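Nothing in this text is a laboratory measurement; each read-out follows from the coordinates by a stated rule. These numbers were taken from a predicted model, which means no experiment stands behind them. Cβ atoms are built from the backbone, for glycine too; each structure is taken alone.
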Structure 1
Amino acid sequence: MEITPFPLVLASTSPRRQQVLTQIGIKYRVIAADCEESFAEIDAYKAAQVLAERKAVQVSSQCSEVVVGYDTLVLCEAKLLGKPVDEQDALNMLRLLSNREHSVHTGICLAQNGEILLSDQEITQVFFRNLTEAELTFYISHEHYLDKAGAYAIQNLGARFVKRVNGCYFNVVGLPVSKTIEALEQCWRILHERKNTFGT
């Protein structure tokens with residue numbers, strides 16, 4: 001069976017997510033989600049999953065295909081970190097992560113016609129070494145913090161900060177590969193059962 005035996009839409013313009021999907025042989029087209037990404041009123045442990053659901057549901061109401069939505073957030077010392085708003089915000093995030101363990105949460109949701117088919121999340125533990133102010137200044141000057149949850153990208157200069165990773169590396173990039181394949185296979189079974197039940 002093909003990994004995606006049904007048309008798939010990615011509700012994200014993230015080049016990192018597109019690159020990983022292409023790398024593992026998944027065919028898709030892109031429709032950008034346009035919905036609220038605030039997580040202030042959401043339980044920290046489930047926030048990434050809730051935001052992924054919002055994206056998938058919003059985009060799936062515009063098309064007939066199955067839509068996959070993702071969202072990635074960082075949780076450290078009971079504080080939830082999204083994308084930094086500016087350099088100072090990025091510095092504050094990285095100082096918090098320095099010499100500490102944090103968890104990277106990526107929510108994944110598959111939806112069709114505005115209805116959630118399935119929803120889940122992957123959690124990876126990441127340990128940062130102690131970061132010097134000189135390192136942080138160097139990193140910030142290269143603007144790799146832009147559009148990154150927790151202000152770093154493990155696949156770029158942010159790799160310099162990481163002491164070790166427990167769990168899925170690709171989850172830290174923003175797209176948990178194994179979880180995605182499992183979700184697509186489960187989605188196919190759901191759609192197949194519906195077709196057999198309703199004959200459509």
Structure 2
Amino acid sequence: GGAAPPAGGPSPLDYMHVAAAPPPPAVQAALGIERPVLVGHSDGGSIALIHAGAFPGAVAGLVLMAPHVFVEDCSIRAIEEARRAFDSGGLDKRLARWHRDAAGTFDAWNLAWLDPRFRDWNIENYLAKVRAPLLAFQGEADPYGTRAQTDRIAAQVSGPADIVLLPDCGHAPWREASETVVPAVTAFTAGLAGGYRL
């Protein structure tokens with residue numbers, strides 16, 4: 001959220017892979033975290049999947065909201081629309097609440113996704129190595145992605161996967177469908193703590 005964007009221009013096209021690198025062991029030790037439950041939204045969900053696939057056994061579970069594993073046409077259209085909203089002055093003010101450099105952060109993300117080379121971005125090769133139980137939410141009215149994303153995740157991961165499709169929900173399940181998301185996440189994490197597997 002508050003992290004600084006790259007110095008001008010788009011993020012490198014592998015920015016999610018870079019972000020998925022494990023934290024330094026000293027950080028995990030200082031926090032007392034051995035195997036975290038990763039919670040990620042959108043790119044954060046993709047980053048969590050990359051991490052869990054690259055480091056099997058390193059995480060206890062995954063909670064994913066509107067994750068993506070490949071680029072859809074609707075994603076590009078929504079990201080183009082986000083650019084228009086940002087340029088018209090409404091979106092930048094909302095993003096400033098979460099990012100020190102809203103314009104730089106937005107540009108880095110937006111320009112990377114709109115780079116023609118990004119159309120081939122795909123992380124499905126990580127999915128078979130994801131062994132941790134996962135809970136994924138996908139809004140059926142999400143302009144950035146369709147249920148094809150979570151369908152592919154469920155079909156390819158090695159561990160148990162519970163997919164929750166949310167009618168009348170867009171890209172922010174925790175906000176738009178909190179009455180479903182919060183109890184489901186609570187039950188999922190409690191189950192992990194008790195050794196329960198889906």
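Which one of 1, 2 has mean count of other Cβ atoms within 10 Å over residues 63-70, as calculated from the coordinates, equal to 22.2?
This value belongs to structure 1.
By the measure distance in nm of label points 7 Å out along Cα→Cβ at positions 15 and 167, tell me the structure among 1, 2 with the highest figure.
The maximum falls on structure 2.
So relative contact order in percent (Cα under 8 Å, 6 or more apart), computed for just one structure, reads 21; which one of 1, 2 is that?
1
Work out FRET efficiency 1/(1 + (r/R0)^6) of positions 95 and 119 (r between Cβ atoms, R0 = 35 Å, to 0.05) for each of structures 1, 2, then name the structure with the largest result.
By FRET efficiency 1/(1 + (r/R0)^6) of positions 95 and 119 (r between Cβ atoms, R0 = 35 Å, to 0.05), the leading structure of 1, 2 is 2.
If we compute FRET efficiency 1/(1 + (r/R0)^6) of positions 111 and 135 (r between Cβ atoms, R0 = 35 Å, to 0.05) for structures 1, 2, which one ends up with the highest value?
By FRET efficiency 1/(1 + (r/R0)^6) of positions 111 and 135 (r between Cβ atoms, R0 = 35 Å, to 0.05), the leading structure of 1, 2 is 2.
Supply the structure label, taken from 1, 2, corresponding to distance in nm of label points 7 Å out along Cα→Cβ at positions 55 and 183 with the calculated value 3.4.
Source structure for this number: 2.
Match the computed value -13000 of helix-only ellipticity at 222 nm (-39500 (n - 2.57) for each DSSP H run of 4 or more, over all residues; to 500) to one of the structures 1, 2, and report its label.
For helix-only ellipticity at 222 nm (-39500 (n - 2.57) for each DSSP H run of 4 or more, over all residues; to 500), the value -13000 is produced by structure 2.
Quick one: mean count of other Cβ atoms within 10 Å over residues 87-94 came out at 17.8 when computed from one of 1, 2, so which one is it?
It must be structure 1, since only it matches.
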